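Trainee: Before anything else, here is the set of structures, which you'll find just below.
Please treat every number below as a calculation from the coordinates, not as lab data. As the structure is a computational prediction, the values presented were derived from the model and not from experiment. Cβ atoms are built from the backbone, for glycine too; each structure is taken alone.
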Structure P
Amino acid sequence: MSKLLSTEFYKLLRKFVTILITTIAFSVAGAFGSMSATGTVYIGVSIFSCMFGLIFCGMTGVFISQDFANNTMRNKLIVGHTRFNIYLSYQIAFAVLAFLMTAVFIGAYILFGKLFSCIEVFRTDQPAPDVLKVYKENFFKALPVYLVAVPSLTTLGVFISMTLKNGLGGGVTIITAYTLNSLPLLDEIFPENKLFVFINNVLPSSQIFLMEKFSAESDFSPLKYILFSTAFSVVLITLGYAIFRKADLK
């Protein structure tokens with residue numbers, strides 16, 4: 001396992017600067033977009049965080065699919081690595097990277113939002129101080145949810161790429177991530193439908209997208225959504241490994 005992890009972290013480290021710069025650039029764009037639309041960075045953070053998480057999900061699928069396309073996956077089995085260790089090494093590496101980049105994204109998002117707030121043009125559209133106070137409090141209550149939900153989305157990227165077992169996994173992951181971006185709208189279209197309410201509570205991407213709404217509820221509990229994201233991850237990892245364990249890679 002240690003050799004597999006070191007290999008995956010080394011591969012990601014070679015792309016770390018690119019990923020870091022892209023993350024910061026996206027956070028700057030998100031902060032600018034939020035400030036332009038609402039005058040405060042605290043409104044809109046959930047939408048941009050959801051987009052960031054789904055982009056990371058797609059990236060995970062693309063990276064792993066490349067290992068199938070160039071036979072790296074089969075070579076790992078030939079030298080004696082177990083399928084469990086292979087699957088888990090991918091999951092750990094991308095989850096750790098996603099956690100770190102989520103922290104960077106949110107930190108840069110708030111930092112640049114503060115800088116943009118010093119520009120006169122952004123001051124006119126801010127909500128009333130009491131409303132802004134609520135958004136600030138909700139943001140910091142929801143922060144742990146973002147830090148867990150975004151890494152949990154990598155389990156979907158790993159699941160799709162490891163079960164398809166070919167270079168198409170990356171494309172399918174990107175399409176799936178794009179589709180998930182529209183699911184939170186079901187909450188607005190069918191607000192009383194228990195199935196859609198359940199989906200939006202359990203699915204990490206929907207959680208993130210709707211977190212500003214969820215965190216405004218009087219009984220809001222970050223632990224509830226963290227547990228849902230954790231359960232989502234456990235189920236996908238277990239199911240994904242069960243499929244990959246019996247897969248024919250010849």
Structure Q
Amino acid sequence: MSYVSRWLLLVLAVVLFGCAPSARMAERVPIVVYQPSHQTDTGRDFNEAEVCNGIVEAAMAASTAVVRVYKVWSYDVQDVHHARQGSNTMIAHTSALDSLGRISGYAYELQETNKLRPDVFISVHNNGGTRRHACWGFIHEGDEYEAQNRALAEELVAEICRVSGLENRGVHFDSSTGRNNYRCRVTGKLAFYSLDENINYTPIRVLLEVGDNGASYDFLRDPENQKKIGAAIQRVIERTFGR
């Protein structure tokens with residue numbers, strides 16, 4: 001971890017949790033929300049939702065209670081559209097209502113997230129079509145906490161790659177993918193719905209693309225690898241935000 005990254009994370013801790021001791025802060029436990037992909041239509045004979053849920057369940061199982069961990073997932077939720085499919089970058093799959101007036105699976109997940117008022121939000125997905133056995137981090141461009149988000153994403157990607165052997169492909173803005181038509185209403189740039197500060201009120205938000213559904217097919221479906229990656233994610237979260 002570089003000096004700059006450590007400094008940014010220290011600033012983040014002060015911003016979020018304060019530096020003056022008090023009874024209230026002593027009792028406060030940071031809240032972390034995990035959002036595993038609910039997509040089942042992103043790869044041939046590949047269930048991204050099951051893989052990402054396995055990683056998230058492993059992260060939550062590795063919790064030592066220094067942070068409070070929750071999961072938001074639309075996979076088995078009724079009366080929402082695109083509960084098990086859809087793109088995080090397409091209006092029709094995220095912010096739009098369907099012909100029955102139902103919200104999307106993504107919208108449901110973000111509503112549940114905001115109810116919890118978390119300090120940190122981690123979305124876990126698998127990439128596709130890259131032909132790279134790698135890991136990528138994404139943050140929202142133009143965000144108030146852009147520097148802190150980048151520092152955390154860098155730490156997460158580095159730790160995942162260290163324990164898994166995945167190639168470290170760095171951290172990128174959500175606008176950089178150039179996909180589909182969902183845009184942040186503040187910047188006007190293409191964005192990931194789950195990372196948009198106008199939708200997700202969590203101050204610190206990172207999306208991880210872990211492996212490629214083609215290049216990493218067997219690797220990602222191995223429960224032991226899911227467990228290893230999940231524990232690595234939780235380890236970074238706890239050493240950064242643990243009280």
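Trainee: Tell me which structure, out of P, Q, gives -11500 once helix-only ellipticity at 222 nm (-39500 (n - 2.57) for each DSSP H run of 4 or more, over all residues; to 500) is calculated.
Mentor: Q
Trainee: Determine which structure produced the value 0.8 for distance in nm of label points 7 Å out along Cα→Cβ at positions 89 and 129, calculated from the coordinates; the candidates are P, Q.
Mentor: So the calculation was done on Q.
Trainee: Further, regarding this structure: A value of -1.02, -1.17, -1.50 was derived for log10 I(q)/I(0) by the Debye sum over Cα atoms at q = 0.15, 0.16, 0.18 Å⁻¹; which structure in P, Q was it taken from?
Mentor: This value belongs to structure Q.
Trainee: Compare FRET efficiency 1/(1 + (r/R0)^6) of positions 81 and 217 (r between Cβ atoms, R0 = 30 Å, to 0.05) across structures P, Q and report the one with the greatest value.
Mentor: Of structures P, Q, the maximum of FRET efficiency 1/(1 + (r/R0)^6) of positions 81 and 217 (r between Cβ atoms, R0 = 30 Å, to 0.05) occurs in Q.
Trainee: Something else: Name the one structure among P, Q that Rg and Dmax of the Cα atoms in Å, for residues 177-232 alone of 15.2, 41 was derived from.
Mentor: Value 15.2, 41 for Rg and Dmax of the Cα atoms in Å, for residues 177-232 alone corresponds to Q out of P, Q.
Trainee: Have a look at P, Q and say which one yields 2.9 for distance in nm of label points 7 Å out along Cα→Cβ at positions 169 and 225, as calculated.
Mentor: P
Trainee: Out of P, Q, choose the structure whose coordinates give relative contact order in percent (Cα under 8 Å, 6 or more apart) equal to 27 when calculated.
Mentor: Working through the options, I get structure Q.
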